[in-house]
Structure 1
Amino acid sequence: MVIGLEVHVQLKTDSKIFCSCPTAFGADANTQICPVCCGYPGVLPVLNRQAVEGLVRAALALGCRINERSVFARKQYFYPDLPKNYQISQADLPLAIHGHLDIEPQPGKKKTVRIQRIHLEEDAGKLLHAVGSRALDYSLVDLNRTGVPLMEIVSEPDIRSAEEASTYLENLRTILRYVGVSDCDMEKGSMRCDANVSIRPVGQEALGTRAEVKNMNSMRSVRDAITHEVARQTALVEGGGRVVQETRLWSQDQGTTQSMRSKEEAHDYRYFPDPDLVPLELSKEYVDTLRQSLPELPEARRVRYESELGLSPYDAAVLTAEKNWRTFLRPRSRGLMGPIARRPPNRSATG
């Protein structure tokens, strides 16, 4: 199996990416909207500086190269939750490229997953097909989420199992929480994952036809969906059929993926530079300032706990899984007593 992940992460900002509407979760439908995020004619977007800063901090933590010049583009498609009929995103010139994330899906088995790019874009709205437990024969549109700032983190197809995919997501979530750019709450939709899944015969270099799997809102969903999709494609090919390039939805209740639509290529979106937004240019001094502001990252902290405190790899991993764990070391007659970890209520703390 060959897997690449596209992870959409909501950046922690008080307002949307191109207007001053709030981004608070759970507000009544269509109460956090304005002419800008609703796509009224004649309005002009204004870029949120805090969203740019958050993406750059995340990209630096993931070892990416920051492009000093990036360009916003219009990604055109037609869907009821996209009022402008295009999404402002980045195509040819994203903010960050060529990063990596080290994972250890099994004890002693380490692997590096390359990150192709991280770009900035706006979120779409939300379609509701049910009210409570009652299914509707029509859809409702909530535009509160329209214009919420997202960064899309695109990996190379380096992942080879559902376990590796899950570990990659867990490590990514930990790093993003450490640098404080998102809460990465999958249940609230602030971290969403799409998986490009394909299979190929052992020893074959060319990649197979991929299916993109959406609608995975937990680590368990990611593992289950990839496992099922690989089994589906394998049975299809072994039965004499062929995999078609399409987008499929994961149903946790049924435990299956279901065809949604044929998968578009980049040219289908007819990208072109957004005429309302000038190219974004970042100075080297600005990037260096953000680099120096990064906290100690989880891998570096884990290694330090092992070398300086003599902790086992397991104990060090537990204590570095969350940034807000506070550790206290109490001396005893021979060496150090084991660390006592407490999570302080409603306040940040340094490890």
Structure 2
Amino acid sequence: MKPAGSETEFDVDPHALALHYRARVVDAHADTLLQVVRGRRHLGELSSEGHVDLPRLLAGGVDLQVFAVWVDPSHRGGEALLQVVRALTTFRRELVAEPRLQLVRSRSDLERVGQTPGRVCALLALEGAEALCGGTGAELDVLETLYVLGVRAAGLTWNGRNALADGVEEGDSGGGLTRAGRAVVRAMNRLGMIVDIAHLAPAGVRDVLELSAGPVIASHANCRALCDHPRNLTDAQILALAARGGVLGISFVPEFLRDSPPGAVHLEDVVAHIDHAVQLAGPEHVGLGSDFDGTAQTPVELPDVRFLPRLTEALLRRGYPEPAVEAILGGNFLRVFQQIL
């Protein structure tokens, strides 16, 4: 049965479609909120732009969407914090205006994910912690304030360097977490926040995995063995992530999937990265981190979030058992989120 509010028909096998809508589907990363902040659309209104809005999330069977609060890396301290507050205020307005959207703050909120037809849960995540980098030593106070405002996950960097760590563009520097970065990870553990290693340079990934008291995630990154892009993780990093109980969210960004023109990247390339990660670390450590609205192009068969059932069909066709498909679609991220929040 289709979820309430869906208006899209799919060219998907009925059995796969039923499994998809029965599963609790989690997407660990989308940049849609930035588009809302810029006034390009509202979450509750069906749009022809971009990849995600509430009607399309319902059509795609998504039960929990992680919305990134992206911070311009040229901003620091007060400027960056103002950017974050603006995004959180915008999201709050959308939440008040749209009863089909529910913010996840706690483990009890997670237990309601997928329980109410026609409702999508949302989790807020910092993509880059520049708002904590004011140079005043107050980064932990700011972190706790953002927690109070509803943020439940964070990546320490975007691609460049800040006061906490190096991003992937600084990967050759060998720099890991700074003293402030280590303090932030410890504080996130204490508060019950999800630590995200996406965008971190290799030394930072190593440091987070060694330091964090609980599992961490890579919200949107792929397998470097299949596509040699610095945003992807090596086999050793994936195994280390899995050893800590974490989950790798497979991204739909064409340049992270295959060294080909975007129009030549297909659904099967997404499945190939899932296959590699599963064979390496097991199906319990793989999930979805689309990066919808953070990329201009997507795999041909996945033009927006409505078409996620095609991925479920492809996994079944590849021979994945139904429990493994449900775990990859969302069960794995929910397990980790429940452990941390």
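Taking 14.1 as the value of mean count of other Cβ atoms within 10 Å over residues 75-82 derived from one of the structures shown (1, 2), identify that structure. Only structure 1 yields this read-out.
Here distance in nm of label points 7 Å out along Cα→Cβ at positions 227 and 275 was derived from just one of the structures 1, 2, and that gives 5.2; the source is 1. In this comparison of 1, 2, the computed figure 1.5 for distance in nm of label points 7 Å out along Cα→Cβ at positions 131 and 147 is attributed to 2.
Sorting 1, 2 by distance in nm of label points 7 Å out along Cα→Cβ at positions 83 and 123 from high to low puts 2 first, with the largest value. Of structures 1, 2, the largest value of mean projected area of the Cα convex hull in nm², for residues 107-154 alone belongs to 1.
Compare mean projected area of the Cα convex hull in nm² across structures 1, 2 and report the one with the greatest value.
Working: 1: 21.2; 2: 15.0.
Top value of mean projected area of the Cα convex hull in nm², among 1, 2, belongs to structure 1.
A value of -7000 for helix-only ellipticity at 222 nm (-39500 (n - 2.57) for each DSSP H run of 4 or more, over all residues; to 500), calculated from one of 1, 2, originates in structure 1. Consider the structures 1, 2: one of them gives 0.70 for FRET efficiency 1/(1 + (r/R0)^6) of positions 19 and 187 (r between Cβ atoms, R0 = 30 Å, to 0.05) as calculated from the coordinates. Say which. Answer for the origin of the read-out: 1. Tell me which of 1, 2 gives 26.6 when you compute mean count of other Cβ atoms within 10 Å over residues 59-66. Working through the options, I get structure 2.
Where a number appears in this text, it was derived from the coordinates with a stated rule and is not lab data. Source: prediction; values computed, not measured. Cβ atoms are built from the backbone, for glycine too; each structure is taken alone.
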